[in-house]
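Q: Down below are the structures I want you to see.
What follows draws every value from the coordinates through simple rules; no lab data is involved. Predicted model, so just to flag it, every value in this text is computed and none were measured. Cβ atoms are built from the backbone, for glycine too; each structure is taken alone.
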Structure P
Amino acid sequence: MTNQTFVTEFRLLGFSDITELQILHFLVFLFAYMAAFMGNFLIIVLVTFNQHLHSPMYFFLKNMSFLDLCYISATVLKSMVNAIMHCHSISFHSCFLQFFFIMFGTADLALLTVMAYDCYLAICSPLRYRTVMNTRACVQMAARSWLSGALYSVLHVGNSFSLPFCGPNFVHQFFCDLPPLLQLSCSDTQPNKVHNIVLALCYGFICFTLIFVSYIHIFNSVVRIPSAEGRNKAFSTCLPHLIVVSLFISIGFFMYMKQNSRAPSTQDMVVPALCAIVPPILNHIIYSLRNKEIKAALRKVKRQGWNMATYF
């Protein structure tokens, strides 16, 4: 048996070794992280402390905002530290912890599926809505979304980190992404790749099928509404969720295309960066722009803040 030295840390190559570009990388990621943090944190605070926003839709929106915060923190923070410290190393265990972004991403998809069901009940069965979507049911649905994301990440990541890594340890990415990491294993990774693809397809197929079926019923109910005002109101209720789901599908498509690229390229760096920072920034904006209740809550906070500032 030949002697093998197992990897205890990895080297994240990042975007560039040039100091000026690393500073630019830090500033861009800092701006993106602050935008995502402030927007999602504001949604969490508004929904928590405003009594008018204590409804199932906003409860799920608060959970999604928290998931988005965790999602962007799992990858971007370490990359920012590496860029400003001119350091590329990450320990094996820290690399493993970065894969929590998979749990947050899949839990986000499960939560979007639950929100599609919420829209379906609100439009198709309004008389049963309050009975079905009670507080206990909402908490259970949110908990199951988190649990499904955790279970998926354990099956997805645990299967890959059981492989031996003997070197080299250079990851062509700004965080520990799974496809470039599997290329560093000194064993046959084809079964692991097939396992991960099948698992992702099954999980995605179940969620998107449930969302699709929900919207089929929603559209059938909306077109039967006699008044144009009623149809517009129903569509405006589901439009933010539909946009976020479309964004999620687009990101999944680009990630799938990236993972099937044979040689490292600029796309392998840019696409994951966009996938890591764009959804946490846009999701809360999409839900806030066309939502009168959130706008009213924001105006109330501004008035209270202005009154307190004047008082002091």
Structure Q
Amino acid sequence: MADAHAKPQHDYHIIDPSPWPFLGSLGALVMAFGGVAWMSYLKGGNLPIFGYDMANAKYWIFAIGLAIVLYTMFGWWSDTVKEANEGHHTRVVSLHLRYGMIMFIASEVMFFVAWFWAFFDASLFPGEAAQVARTAYTGGVWPPKGIEVLDPFHLPLYNTIILLLSGTAVTWAHHALLNNDRKGLVNGLAITVALGLLFSFVQAYEYMNAPFGFRDSIYGATFFMATGFHGFHVIVGTIFLLVCLLRAMAGGFTPKQHFGFEAAAWYWHFVDVVWLFLFTAIYVWASSGATIAHGG
């Protein structure tokens, strides 16, 4: 009788009091304040607080805030995994988690819409964009005069193939999980993580050998902001999948209970799709008729 009263008679899970929302907010505040202090230092200004110039702290305040945020992410997601393993992720809870992930990916889509908007605004109206941004004159053409672009069918094409293969591998891992094939799950995730790391290394090499810089022109600014933030998302997705790989190797996930893996797979496919748009627009379309850098 006592056991019956202890078990909830509904599909919802009331979580225990958690420190993570407060701690995460505190970390974000410290990180934002540190970012302001850091930028003030870079511009040669000061940020006096209580008689002390916080700009002298440089990036330390930002680093402390980032550490708090990362610790919060680790602790909060660890609690979520623990709740799943304890059976608290009922049908209703799992459905709402999926809704949450869909809304998160939708917000990420709008994030990239902003970078594509900036890119197309500058590329379709190069003269006006140059005047607004107060950058070097574009010559009314895109890419701007004097800019040598990367060969889209060299490293960018390699990275496109890498991401498409990684999407295939994570789909294989998902099907293996649904069929309770643990070996296929682990192998598929391992291949996906390896391809994600390879993509990041290729992009880093591409950046180090790019014939233009971030500050050179509005072309470089829009290029590096769009592809750079995508690269950041690839790193985040690789970490996401690496955690799933470690959990799978430890015996985690079942054919009926694997939202953590499913969310990681959704995120990775989102990264794949965004890259296809980036490759088509920024690498291929924007390089049409432009001077290709030697070895690019």
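Q: Once relative contact order in percent (Cα under 8 Å, 6 or more apart) is calculated for every structure in P, Q, which label goes with the largest value?
A: Details: P: 26; Q: 19.
Going through P, Q one by one, relative contact order in percent (Cα under 8 Å, 6 or more apart) is largest in P.
Q: Hey, distance in nm of label points 7 Å out along Cα→Cβ at positions 71 and 287 derived from one of P, Q reads 4.5; which structure? Show your work: numbers first, answer last.
A: Working: P: 1.1; Q: 4.5.
The correct label is Q.
Q: Here's a follow-up. Which one of P, Q has mean count of other Cβ atoms within 10 Å over residues 95-102, as calculated from the coordinates, equal to 13.4?
A: Numbers: P: 19.1; Q: 13.4.
Only structure Q yields this read-out.
Q: From P, Q, which structure was Rg/Rh (Cα atoms, Kirkwood Rh) = 1.02 calculated on?
A: Among P, Q, the structure yielding 1.02 for Rg/Rh (Cα atoms, Kirkwood Rh) is P.
Q: Work out the source of -23500 here, i.e. which of P, Q gives that when helix-only ellipticity at 222 nm (-39500 (n - 2.57) for each DSSP H run of 4 or more, over all residues; to 500) is computed. Intermediate values should be presented prior to the final figure.
A: Values: P: -27000; Q: -23500.
The read-out comes from structure Q.
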